[in-house]
1. Given a computed value of -12500 for helix-only ellipticity at 222 nm (-39500 (n - 2.57) for each DSSP H run of 4 or more, over all residues; to 500), which structure among I, II does it belong to?
2. A value of 15.9 was computed for mean projected area of the Cα convex hull in nm²; which of I, II is the source structure?
3. Thinking of I, II, which structure, once semi-axes √(5λ) of the Cα gyration tensor in Å, for residues 10-57 alone is computed, gives back 22, 10, 8?
4. Any idea which of I, II comes out highest on relative contact order in percent (Cα under 8 Å, 6 or more apart)?
5. Identify which of structures I, II gives the largest calculated value of Rg/Rh (Cα atoms, Kirkwood Rh), for residues 258-313 alone.
Structure I
Amino acid sequence: MELLDFRELANTIKSFQGKQVTLAFHSIGDSDGVGSAIALSSLFKNSRIMTPDFITHNARELLLLAGYKEKLDTKFPPNTEVLIITDTNNFYELGKLTKSLSDFTGEILFIDHHLLPKGDIGKVKIFNNEDYNSTSSIIYDLFLEMGVEPTRQAALLLLDGIIADSAEFRNATKLTFRQISELLGYSGKSFTEILEFFHESVPLERRNSLINEIQNSKLETVGNYLLIYGIAESHANIAADMAIRIGADAALFWTIRKEEFSISARLRPPLDKRLNFHLGTVMQVVGEMISGNGGGHPCAAGAYGPGKERSEEAIKKALREIRKALNG
């Protein structure tokens, strides 16, 4: 595993520009993963976009907004010389794509902004910087480093990814606002139009389900803080986000599907600094407990894996660590 700095990342991208490049993202690709991969693809003459399985409803709406009409590959292109994977830093989150890579001898590059996994993941290159609030933010800085102006389409994709991963600007930095301002200029959209897109991209039925999930969750006072936790019908991360949005200081939601257990945790920024607490490290442990993978940011993290038989134990572990942090 070779860790790259930003200049090395730019030089690596330049070295790939004459090759057959496939870009992918994590399983169940979200707006940041999908948008950053497609925007980055515009830097290459010969590139394909592959999805490990399917992309979220919000990501599909984003592609419509940006006017992206190309079909996403669901099988690994056989002529691939280079694989670039955005918005994750490990193979476990690649779903079915992982099996396709067993015989791949080309170069692999991860570009991500989450907590690095423990141990060495093999002969790959990784640019990973938690100071960025999204992979889209990294890709936009890469455009600037290489002296390339993003197209209107790329600007919309990156703009959406940055806003989507900013937790409604709770983890925003000066860089976030500068990039949003510049990308709005390239996109031809107003900030109001972008915010309206975010509201309308969540279907009415889904908003209704989210409200019910919050109503059926448990509310607990821990020290001077409010903790909300419970089961989510399909998207634990969205339920956890909503809980923070309506006033919780910490939130934990989980989903149990036929094939796996997933869990998402949130903390209201800047409590991570005040409490000296990193949710990503907690989710790494939880991921191991469920025979899967976990990690993330100090205030937003998750885990998922096939070990559903240990789901109750994993939930208790996560709640115990969060309560301990909130109690000081």
Structure II
Amino acid sequence: MRDFLLLRVALLLLMTASAWFFKPFGLDPPLAALAGGALCAVILFFEHQIREVTLKRLLGAAIGSLLGIVGAYLITLVLDKVFSGDRATLPFLHLSILLWMTYCGLAVGAHKGEMINLAALGGVFGGETSTKQQFKILDTSVIIDGRIADLVETGFLDGILVIPQFVLRELQLVADSADSMKRNRGRRGLDILQKIQKNPDLQVRIVEEDFPQVREVDMKLIELAKLYNCKVVTNDFNLNKVATLHGVEVLNINELANALKPVVLPGETMKVFILKEGKEFNQGVAYLDDGTMVVVDNAKKLISKTVEITVTSVLQTTAGKMIFGRYDDRVHMAEKPVERAASH
């Protein structure tokens, strides 16, 4: 960074001195030096703006500008024949068409540059695709959920987090809702975003790309993921399924949480606190610390007690993991006399 600062200072001094010496547009040396310094400031500002632009967009803009200049030159050849006698209008038309075609080529080329397949060129250009793959698009549900902030803090989620502008608009609408519950959820989502942005080890980028022809936010997310060739981070089951059908990779926070839950095998014993009555006859329901539901047979009369059960089966569902166990009265009744005898 210090080397770049020295280069910028050197460029500023060089352009100022050159303007002082050459006196462009017939300006006095002080005014010419001021104009040279102002032009250098514009150049440095432009350099700062394009620093984060991807190589694909830069190549697309360069190719589009070149095609625009070529098209403008061909048009001016025709205009020279049509307005051959009007020497006052012709230079203005030349300059206007050149600026128009160059600008249109640059804008269209930069926008469509993401379609360039740099990996096919190999070498230095092949690295851009791997960088692009590091983008992760956050949807509204995973922001409101809040666990994404904790996941970011652990360092397991790398790359650049992309926040679409239409997701921010949806969050703002939820935060401004007349329903107090929705309003609190929306404000929580905005607080989570602020927390993520304050993380110095993570890049958060807000993108303006929108798809006016697409109404649903979920489909906008899928189209954006296709455009950036990256993954969507969500905890929405339906978005997960639809994105998979469209060939978009998804990182589901719920699936990650389920994968990290402790592995319990049938036949193992564990202690649980029976919280409530189950749906089936003589069942009790308990919950582990991570929220996993444990359904216990023969535990209806043990509500509000901590008991030791034997795991009979484990069921993995889309909503999470469920553990089924059994409380054996005979085993515990046989253990009590042994405990009494040992105490005497």
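What follows draws every value from the coordinates through simple rules; no lab data is involved. The model shown is predicted, which means the values in this text are computed figures rather than measured ones.
1. I
2. Attributed to the structure labelled I.
3. Only one of I, II returns 22, 10, 8 for semi-axes √(5λ) of the Cα gyration tensor in Å, for residues 10-57 alone, namely I.
4. Values: I: 13; II: 10.
Between I, II, the highest calculated value is found for I.
5. Numbers: I: 1.05; II: 0.95.
Looking at the calculated values, the largest one is I.
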